[in-house]
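The structures come next, written out as structure tokens.
Bear in mind these aren't lab numbers, they're just calculated from the coordinates by the rules spelled out. Keep in mind that this is a model prediction, so the values were computed, not measured. Cβ atoms are built from the backbone, for glycine too; each structure is taken alone.
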Structure P
């Protein structure tokens with residue numbers, strides 16, 4: 001791989017990392033809909049992400065079978081997180 005290609009790859013990775021860190025910052029204390037494996041959708045307020053990003057800590061988790069005050073979701077079970085758009 002040429003140094004030009006290596007630099008391009010490094011730049012792409014830096015952009016992705018910056019987007020990821022921005023998402024983590026914006027997601028804290030926001031209501032969200034989380035699409036899980038097995039096509040299950042749940043809603044919750046995101047509180048934090050574990051440092052390793054293996055788990056998401058949430059409050060008021062509403063699932064098809066009930067509501068939990070606090071819960072931890074495994075990142076490996078999450079397909080997509082949609083933050084509620086609150087422009088207030």
Structure Q
């Protein structure tokens with residue numbers, strides 16, 4: 001069940017990278033709004049915090065897809081080993 005989730009999340013690495021970059025851009029935009037709101041009107045900080053929520057969501061979703069893609073490659077390479085314990089053959 002966990003393996004299927006990992007394979008499903010990591011099935012499209014380009015889309016995951018897009019999601020991560022979108023989240024990163026939204027995060028930078030939120031930080032800009034928060035910092036401008038610190039020096040000017042406080043409502044810009046509220047807008048920055050509202051933007052920060054989807055930014056963190058998209059960045060985490062994209063990063064989990066990138067990680068799942070890498071991890072699924074590791075799982076694929078860990079095929080069944082030789083189960084013959086006889087070392088004296």
Note to self: Computing relative contact order in percent (Cα under 8 Å, 6 or more apart) for each of P, Q, which one ends up highest?
What the structure shows: Q
Checklist line | FRET efficiency 1/(1 + (r/R0)^6) of positions 16 and 40 (r between Cβ atoms, R0 = 25 Å, to 0.05) - highest-scoring structure of P, Q | finding: P
Notebook entry, point to check: One of P, Q was used to calculate Rg/Rh (Cα atoms, Kirkwood Rh), giving 1.11; which?
Noted result: P
Item checked: Which of P, Q yields -27500 [helix-only ellipticity at 222 nm (-39500 (n - 2.57) for each DSSP H run of 4 or more, over all residues; to 500), calculated] -> Q
